[in-house]
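In structure tokens below, several structures.
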Structure I
Amino acid sequence: MEEDYVELRGGCVCCKLSDQLVDTLVMLRERADPDRIVIETSGVALPYDTQLNFWRDPVREWIADDAAVVVVNAEQLHARRELEGTFEQQVSSADLLVLNKLDLVPAGEYESLEAALREFEPEAPILRAEHADIDPRLLFPPDPQGLREQRRAQAVPAPAHSHERFAAEELSVEAGVTSTALLARLETLGALRVKGFVETVEGVRAVQGVGPRIDLDEPAAPPAPELLGRLVVIRRV
């Protein structure tokens, strides 16, 4: 079966685009009736607030279970950088934590990093990873004690929140730019997160920026043409 995706633009699915997310889930149900749906949120979205949309009518009638998988930047955690506020809320909402980018920190620090995560989330399983390379089946953890089912039944409203400390924008990048020039341009942004695809003179590159680190890698599969030259940038304001 052909894989496909739906892009929601112009805000965060945990608040501003919550109604649009529900409408999109209904559309997917009608058109494709998928076995599972994976929602990749922006770097500042709050998992629990996003999950509340799965418990709304009419999608709660056919979404039987949901789990929040939170990917943690081990390099950021090791540097103790930006660990308050949004980071804390994201990690504490996790059903599964993926401690990623372990290749960027000393191996002797792994256990201390996991202990640091336990300060925010004492129970969620932690997977160690490099380049987010894990078995996809592990992204759907079992719920033997029925805790997620109980959470859905209670559907406790999330505290009011806002994203006024962040601004998201789309940056257009012309084809044929050199990797050196692209990196120089992106480094001046001071962005928290940069993500997208650019056609450089060296070829198509997947752009992944987290804090001061920006990687340009050859994508595992060619991106859709409409995604080329578009970078999503999230900055603190």
Structure II
Amino acid sequence: MRLNKFISETGICSRREADSWIERGRVSVNGKRAELGTQVDEGDEVRVDGKRIGARQKQHVYIALNKPVGVTCTTERHIDGNIIDFIQHPERIFPIGRLDKESEGLILLTSNGDIVNEILRSENNHEKEYIVTVDKPVTDAFIESMSRGVRLPELNVTTKRCKVARYEGRPDRAFRIVLTQGLNRQIRRMCEVFGYDVRRLQRVRIINLKLGALKIGRWRDLTADELRGLLPQRNSW
């Protein structure tokens, strides 16, 4: 197993952080300074800052949070309102993807760095569904234009075709949208092109996982059935 994966699976940091620690000489394997790409075997002694770290954890943490407005999706603890301090989970976890500070709804967090890229990789076309409330009536022309893809000049990109429909709960000023990409502030930027201002943005689904009745500000562990639909087959939980 690569050393950075071994370190991340103990739950103390992500793979990227582990690489940084290795580069800075903070990690040793069997008494020798480690290098990037070092492989470790069962029984090897791995130390960080001279402190031995144990074998990888056998069961990862996977949780769903109904993120409130005002919480920032970052692991940087010096940032006020960061998601890690908000949850206060006993394990080392990090968010899969982001939700804007001004947005709310479903976000996943885990201790398993292996699945992050799998879920976020755009070519996998994983669906994310949102309910969006805007400042003026939603028209048929707006829905059709949004679904065809929108040119975003500031990002020099045209969004992928997507599913857009009126939201049955408030059909005049709200709509559902299902995306398979995750550009920075994508929905807000798309709406702005047509002169709409987003008043509320709530994510209600990621792939097979639904927000359901989870109250805002609360989190729960994912079920085994949810994980089977979420994780690549090679990963175990």
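No value in this document is a laboratory result; all are computed from the given coordinates. Since the model is a prediction, treat every value here as computed from it, not as a measurement. Cβ atoms are built from the backbone, for glycine too; each structure is taken alone.
For which of the structures I, II does the calculation of mean count of other Cβ atoms within 10 Å over residues 42-49 return 12.6?
Of the options listed, only II reproduces it.
The value 4.7 for distance in nm of label points 7 Å out along Cα→Cβ at positions 26 and 194 was derived from one model only; which of I, II is it?
Corresponding structure: II.
Figure out for me which of the structures I, II the number 20 belongs to, where relative contact order in percent (Cα under 8 Å, 6 or more apart) was derived from the coordinates.
The read-out comes from structure II.
I, II: which one has distance in nm of label points 7 Å out along Cα→Cβ at positions 34 and 154, as calculated, at 2.9?
Working through the options, I get structure I.
Supply the structure label, taken from I, II, corresponding to Cα Rg over 2.2 N^0.38 Å with the calculated value 1.06. The partial results should precede the final answer.
Working: I: 1.06; II: 1.17.
Structure of origin is I.
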